[in-house]
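Enquirer: Presented below are the structures under discussion, each in the form of structure tokens.
Read-outs: derived from the displayed coordinates by stated rules, not from any lab. In this text, all values refer to a predicted model and were calculated from it rather than measured experimentally. Cβ atoms are built from the backbone, for glycine too; each structure is taken alone.
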Structure P
Amino acid sequence: MAGMTFVDVCAGAGGLALGLEQAGFEPRLLLDDDKHAITTLRTNRPQWNVLHTDLLDFDPSEHPESYDVDLLAAGLPRVKSSATARRADSHAEERLLEATIYLVHAIRPRAVLIENVPGLARSGEYQRFRDFAQAELAHLEYEFSWFVMNAVDFGVPQNRKQGVLVAIEQRSAGAFQPPTPAVQEPTTVGAALGPSMASRGWLDAARWAAQAGQPAPTLVGGSKNRGGADLGPTGAKRKWATMGVDGHTLGDEIPGPEFVWDPEMGRGSMVKITPEQAALLQGFPESWEISGRKTPRYRQVGHATPPPVGQALGRAVAEALNRDPASPVAG
């Protein structure tokens, strides 16, 4: 798989790009319009070619390194449901989806990977986009796979379903198979965060980890215009409460020896997850530094594609492309 290349649009905190790197791909170009995400990418991978721009303003002719790549990848902002259709900015995410498809015309990658809400793959609400993608790309001789993945099936300690589009040039498309679950038993919040919770000498860390014996609900980063640093909607907060976690806010630091954990006493006696711990729940390695203040850090985490999911997708795409007898890296 060495030598395969990709362009990543809306790269965010780099979860998808990191997973693709782990699968053997090399980035030619990553772009995002968020200054904190740009800093995150440049801090962790100073050798990567990172461009601070909006996808809607991106002109590949000004960046010839984006041409002739194996993969165009896009972990795009979540397309909203019809319940938010009357919002002033409700179509911004749809425009990014369409811009990604139009970019395929310009750079002609061998494969396309778009990750978004589960409904993108199956729901009638998103049929218009699926029809649009089919109409735009079918005459370029790409074949499509639409499917849903749950991050928990790939070792991520979080129930997080994602809708995925993979489009591959016809000569390789027959070899593509969506990733199959990589683990039999899900990783729990307690197992993922136990060492972290104990790192400052909190005496109840092991007892808390035992109670947090299930995967996390889906982390939601919120938008720049609404949503703060909390762990998601009401149902998610209730689930966090069963694990003795205050889901209404994020912590500034890990509990120390003096912290008394007594969930029955209310939110003030519950543990709070830090943005760095949220990144662990999203499948980022502990060494990955997220830039910015607390809310922008958590927003980047909540919007990211879990790296293990990106790795599984990268491996599946690479396997299909490697079976193409015309490929210079075919084995």
Structure Q
Amino acid sequence: MLNAFCLTILVVLSATLAFWAMRAWRSKHRLLKWGGGSLAGLAAAAFALPAVLIVAGLYKLQARHAPVPDLKIAMTSEQIHHGQTIASAFCGACHSSAGILTGGRNLGEHLPVPIGRMIAANLTPAGQLSRWSDGEIFRAIRNGVDADGHRLIIMSLTNAGKLSDDDIRALIAYIRSVPAAGEPTPNPPDQINPLGLVMVGAGLFPAGRPVFTGTVTAPSKAATAEYGAYILSYQDCRTCHGANLTGGVPGQFGPLGPNLAVVEDWKLEEFITTLRTGVDPNGYKLDGSLMPWRAIGKMDDEELGAIYAYLKHLPDSPHVAAP
């Protein structure tokens, strides 16, 4: 409603001012013609520009499309257990702040610009997913599009789509197995305000990860750099720590994170302890509101060992962000 109201006001003001600008230009009075006409014309353009950007923003938000895969998830105990480990160490950072997968957290509050409400959805049967097909849940995870075809803004910005096909299937099995809890979240969960629509229309807000309809496979689970690279492909560490994990840079979408090459000087046990306790070997306490160490620390020792093996071989970087 707010977006429609603002758009209507902008269009009416722009049209009214454009009308008076044309009237002024027909005047024989030089001051009224050049002064009044120019001022009214500039004002009309000033109101028309955000109106156009809002319309462009609305179009862009509706332009994300992805097919729904045809699949039926096997609800085996092995699948459910594997999905639980992924949910605990990955999904829980946003969706389990008040209860296991009950959602409700407004992720929009953590963005650098207040562009609207973006609620982490309740993924239990108390939420919308109980009415979604397995393929629709798969599409939401892989490509950030909900069952109604709406873009899931935060999901489309994360790397969740880089989870392997098998891991997403296991995650769906676990989601299907949890009991109903919490309160239903809004549908759709995202409500962008006029400022957000202007930013989207102007290209000042990320467009989301490209839609991908191929197959994603994971290497065999082991405490290797290869498996660590896979874990870090879907975990969103690079949003804060930079594309190469060698430190965030000013102007990036997420908070500035430090250079993770610092891990090179840590022992494996120290790295695991840091992610289990939130305190690094130097006594520095990690900010849990910015760094989801509690969720990441729920990975088993083999998974954390894989991440450690990968981080041990990061390139050095002169652009190290302060912790």
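Enquirer: Which of P, Q yields 176 for volume of the Cα convex hull per residue in Å³, for residues 167-310 alone, as computed?
Expert: Numbers: P: 145; Q: 176.
Among P, Q, the structure yielding 176 for volume of the Cα convex hull per residue in Å³, for residues 167-310 alone is Q.
Enquirer: Let me ask something else about it. Consider the structures P, Q: one of them gives 0.45 for FRET efficiency 1/(1 + (r/R0)^6) of positions 15 and 183 (r between Cβ atoms, R0 = 41 Å, to 0.05) as calculated from the coordinates. Say which.
Expert: Attributed to the structure labelled Q.
Enquirer: Comparing Rg/Rh (Cα atoms, Kirkwood Rh) across P, Q, which structure shows the greatest value?
Expert: Largest calculated value belongs to Q.
Enquirer: Suppose you compute helix-only ellipticity at 222 nm (-39500 (n - 2.57) for each DSSP H run of 4 or more, over all residues; to 500) for every structure in P, Q: which one lands on -9500? Before the final figure, lay out each step's value.
Expert: On the way: P: -9500; Q: -13000.
The value was obtained from structure P.
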